[in-house]
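Just so it is clear, none of the values below were taken in a lab; they were calculated from the coordinates. Only a predicted model underlies this, so the values are computations on that prediction, with no experimental measurement involved. Cβ atoms are built from the backbone, for glycine too; each structure is taken alone.
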Structure 1
Amino acid sequence: MIHNIVFDMGGVLIDWSPWEIVSRCALSKEDSDRLLLEVFCCREWVSMDHGLMTQPEGYESICRRLPPELHEAAHACVFDWWKPPLKPIEGMAELIRELKGLGYGIYLLSNATSTLHQYFDRLPASDCFDGWVVSADVKLLKPQREIYEALFETYDLDPAECFFIDDNSLNIDGCCAAGMPGTVFFRDMPRLRRELREAGVPCADM
């Protein structure tokens, strides 16, 4: 029986769009494409989420590949992407509050830097969460089995009693391998609610 619902952050709780972040910098198409590639599609971004590289270290490394005129924009992408209003996924806050009202434990498991703690209270229904594990804090990344086990051990959870929602199928494969059922979220709230009900979670239909 499911007693706890675990949520990913980007693409589940909030909209995560690197292109939208880059577009705020008001650059040419060529410079925007380069910034997108060199900041968000690079080993440094993964290493920062992994906790193996600090943000200043990641930024400095990224800037070695960029011309000086793009350093300010890169700084905004690395350090400040979360400071504008976060865009919540429609209907997610309502679902979380409903699940909390039904007595379910609510948890977050995210690949992110430790700065997540600075903006956690801006996430949808953040006051409903009973705990969270951030990849950089534990120096593990989804879909590594150990990051799911870190969640279970930290909060004394039985993986078979948890249900994970993530927008990446590899992360769902990882959670299932660790003994926690889950589903891929496709920005389709009626489908997600149906899948929760199929898992035995009596949330309302839409």
Structure 2
Amino acid sequence: MSLFFKTRDGQTPIDLSIIKDLKYKHVNDMSELYELESENIAEAIVWCQSTEKDHLDYTVWIELHKHMLKDVWKFAGSLRTIELANTDFHAPFNVRPALRELEQDLKTWIEFKTYPPKEMMAMFHEKLLTIHPFRDGNGRWSRVLTEFVCSRLEIEVPTWGSRSIPEDKARRDQYIEAIKIARNELNYEKLMKVMWA
């Protein structure tokens, strides 16, 4: 799936600090964890394609995270209650209000055609990442959700650079750089290029 950036060493042992959050304790290394997550995420994508739930409802966005990781992580679908080291991300008490505000913004942008479709979806994607609602899986969740909403709105689904940037690390690096530019400079051009490259 193009929404993954496979840059980590799959043979790395599982960090003992995260084992308590895993539903299955038999996972030995990161490659096994990635495989479990990938299977769950594939099922969640099928759910996106078949559900009749409202793609513009932020509670459905939260439910998507649960579908994506429910067989792997105990916290799947639970909003974050801990502060993160990256100060770009929202404080825990602001996560739900920010998601609710983003839902209203997106509905307004769609109704009034405030932005061209791809720019609108790049803004939506960056804001999902900046809110950073969950303890883990935010990047993959935000990419699956962006694809889900694009599909429902009949906007070209992002390729996340897979057509023009074949090497995973280079794709990931360009993606992260584009997100930072979008977040800090409110310039979404580079992010749009990476999303649909």
Structure 3
Amino acid sequence: MKLKAISLSTEKTKLQFDIDWKNLGFLLLRGLIFLAFYALLHFLYDLLPNPVFQAIAGTNESVFQHLKIGFFAFLLFIGVDYLFHLKKMENKTAFTFSRLIGAILVGWLLMFIWYMIPAIYNQEFASLAAELSLAMVVTYIAGIIAMVFAENLEKIEYKLSFKVIIIVLIVILVIFYVVFSFITPWLDVFIDPEFL
């Protein structure tokens, strides 16, 4: 059911904004599912330390670990999203590749949105609770933006060359996140802020 929220018109231009409240609610719910997977992977290694969870879950508070959590949380989310859309899915290939692009983007979105905070408000957080609350909001927003990208990219044609690039990028990211979960480079993105 679409409700017309705003309609502006002039002699030269007519702007119309349609809000599909049902789809918006569904998107917000899916954002919560992504956030739940993110939270699970954030604490999973602390609860059950083993090499499998070390490879896919967060092991410290470094930027790298948060990007890794976002990537693997979005991969888990793709499975749930697939089940949500299975009955009305028109093109499984386009669905899958568009969601994989979302997984590629979500880490960048997390970083961009999180680092906009010091660009706007360049002060330390008042409390740990404030920092954690903001981190959850940033993660939720990044997940939703990645989903919106994915949904819109589902409408394009995926030629073989584009599919190959997406698969190669996913494989590179998996290797990147898994290898550097066990062998930590000296670069600042891998440093746990607790040791600064």
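Key figures
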| read-out | value |
| --- | --- |
| At a computed 50, 32, 19 (Cα extents along the principal axes in Å, for residues 109-180 alone), which of 1, 2, 3 | 3 |
| Among 1, 2, 3, which structure scores highest (criterion: distance in nm of label points 7 Å out along Cα→Cβ at positions 61 and 101) | 1 |
| Computed 9, 34, 33, 18, 6, 0 for P(r) over Cα pairs in 10 Å bins from 0, in percent - originating structure among 1, 2, 3 | 1 |
| For helix-only ellipticity at 222 nm (-39500 (n - 2.57) for each DSSP H run of 4 or more, over all residues; to 500) computed as -11500, the structure of 1, 2, 3 it came from | 1 |
| At a computed 0.60 (FRET efficiency 1/(1 + (r/R0)^6) of positions 21 and 45 (r between Cβ atoms, R0 = 25 Å, to 0.05)), which of 1, 2, 3 | 2 |
